[in-house]
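K.L.:
As structure tokens, here come the structures.
Read the figures in this text as sums done on the coordinates, not as results from a lab. Keep in mind that this is a model prediction, so the values were computed, not measured. Cβ atoms are built from the backbone, for glycine too; each structure is taken alone.
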Structure I
Amino acid sequence: MNLHVTMQAIRAPMILSCALVCVASTLASARPLDDVVASKVLKVVAYDDNAPFSFAENGEVKGIDIDLGRAVAKELGVNAEFILRMPGEKVDDDLRVNVWKGPLTGGGVGDVMLHVPTDRELAMRNKEAVIGNPYFQETIALAIDPKRIAKGSTFAAFKTHKIGVKMATVSDYFLMTFEDGALINNVAHHVKGVAGAKEFLAGETAALMGVRSETEGLLHSLGSKAEFITPSMDGIVRTQWVIGTAVDEKSRDLGYAIGAAVTKFRETGELTRIFAKHGVTYLPPPGS
């Protein structure tokens with residue numbers, strides 16, 4: 001056997017493998033601010049099917065996070081390019097795939113990821129990413145029919161009135177276990193949020209419980225809106241949380257620039273306008 005030919009046969013797949021690894025590494029590499037500006041493009045990662053924040057409709061990306069991404073890009077003097085991806089099992093997985101390593105199937109990372117919980121423990125676990133730039137406070141709340149549910153009502157009101165909730169959510173678990181199941185007969189489950197919103201608007205339920213921004217967005221898409229209340233929800237570990245951005249730890253200067261833009265938008269009212277466009281009440285992060 002020709003030793004030279006044999007060695008070539010061995011090297012060929014090794015070289016190909018190295019080339020693929022190098023390409024994947026290049027696609028997943030972080031970009032500092034200067035590189036982003038030089039390229040004239042800011043690659044923004046947002047969640048798919050996450051209305052009213054980010055979703056695709058008729059081939060067009062839409063939502064609050066999409067408008068925010070475009071506004072940030074404009075502030076940096078570049079164009080926005082969007083990558084919509086479905087969430088993984090944990091936010092940690094999303095940070096790895098979208099911020100610092102990239103998906104195993106290829107596609108690379110973004111320059112910034114939006115809608116990231118600004119949670120201290122999450123940040124401590126993920127040193128490769130820098131989480132910050134809080135821009136909105138999410139909260140669990142109840143949309144109510146004020147003719148049937150008073151603003152000062154507690155959950156005891158739903159011993160006699162029906163309340164809608166999306167199945168298999170934190171809100172669902174809370175309602176089903178409230179006072180050892182006292183509300184079970186009046187809890188109306190739905191799988192799709194829009195179905196629950198339609199039932200509420202049709203008067204089939206007196207209230208609708210869930211993440212307020214999602215409920216407001218759904219009602220807005222149906223040409224309506226509602227009053228909201230936030231009664232005590234003892235038993236739910238977290239009834240509100242803050243969302244922000246994440247960048248690769250090697251792109252901190254980009255993160256600072258994005259943070260400056262977000263602060264400007266909050267002070268000028270641009271964030272309020274962006275949220276209002278999608279029917280959502282802007283709730284600023286605490287201390288901002």
Structure II
Amino acid sequence: MEKKEFWHILRKEKGYQSPPGKFSSLHIIPGFTDFLYYTGIIKVIFTHSRIAAMGNYDRDVWISGSVAMLRIAESVGGRVEISGLEVLEENSGPLVFISNHMSMIDAFFLPAVILTFKDVTFVVKNTLLDYPFFGKIMRAVRPIAVSRRHPREDLRAVLEKGTQCLSRGRSVIVFPQATRNIVFDPEQFNSLGIKLARKAGVPAVPVALKTDFQGYSKMFKDLGRIDPKKTIRIAFGPPVKVTGKGRENHESVVRFIRNNIIRWGGEVRDISA
């Protein structure tokens with residue numbers, strides 16, 4: 001599936017579901033699925049890091065790599081379900097996307113979806129820019145880098161640089177959790193995204209993710225086991241117009257993410273209403 005075909009499906013269907021896959025008997029060999037998946041992902045990252053290093057990394061190249069990674073997940077038996085894309089089509093201006101964060105897949109796949117409709121960048125931890133090869137790609141997409149160690153400085157940086165991005169028509173993806181976690185904990189989900197949307201005067205869009213298809217490893221967190229039985233899910237919620245101090249808006253974003261994760265069979269630390 002090429003990027004143009006993927007774009008067409010997203011715009012026409014306002015969502016996406018992976019077609020039925022063809023499974024090889026070799027997938028039953030322990031570790032073989034992981035090998036196929038990571039070999040493919042590393043190849044894409046290596047190729048795109050070279051393009052980024054040459055200064056040629058534009059929106060078209062970025063989405064090509066993102067779609068390629070999605071296809072790699074499908075090729076090893078993964079299924080992808082995306083919903084709620086009418087929100088992106090109906091809102092022509094920039095948006096602040098506020099999402100939970102489970103795995104590296106989030107940074108891999110979200111661009112394939114959002115870039116179909118509008119330009120976008122991330123708020124990322126600055127250490128991600130130093131990752132071998134992948135760091136070059138992240139630097140090329142001009143993210144908003146924060147330390148995650150100095151909350152006040154991070155807030156100032158996100159509000160200042162994020163507002164600049166949004167004023168130029170570029171949307172921003174915010175992962176308010178301190179770190180990636182398969183278990184969604186509302187207490188660890190800060191209001192940074194709502195504060196940015198409020199300052200910039202743009203709508204905030206909640207994004208619920210379930211990407212535990214790629215697990216964690218004790219030795220290498222980003223290279224965990226692959227579980228094709230777990231569907232990769234991405235759901236975009238209705239836009240939130242921030243009013244007042246935004247407390248109720250933040251709660252509505254958390255509620256959307258929490259309810260979807262529970263509906264999908266995921267883990268939530270606090271399931272009280």
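K.L.:
Starting from the value 0.35: which structure in I, II was FRET efficiency 1/(1 + (r/R0)^6) of positions 215 and 263 (r between Cβ atoms, R0 = 25 Å, to 0.05) calculated from?
P.N.:
The read-out was computed on structure I.
K.L.:
Which one of I, II has Cα extents along the principal axes in Å, for residues 31-174 alone, as calculated from the coordinates, equal to 61, 31, 27?
P.N.:
Checking each candidate, the match is I.
K.L.:
When Rg and Dmax of the Cα atoms in Å is computed for each of I, II, which one produces 17.8, 57?
P.N.:
II
K.L.:
Where does the value -11500 come from, among I, II, when helix-only ellipticity at 222 nm (-39500 (n - 2.57) for each DSSP H run of 4 or more, over all residues; to 500) is the thing being computed?
P.N.:
Of the options listed, only I reproduces it.
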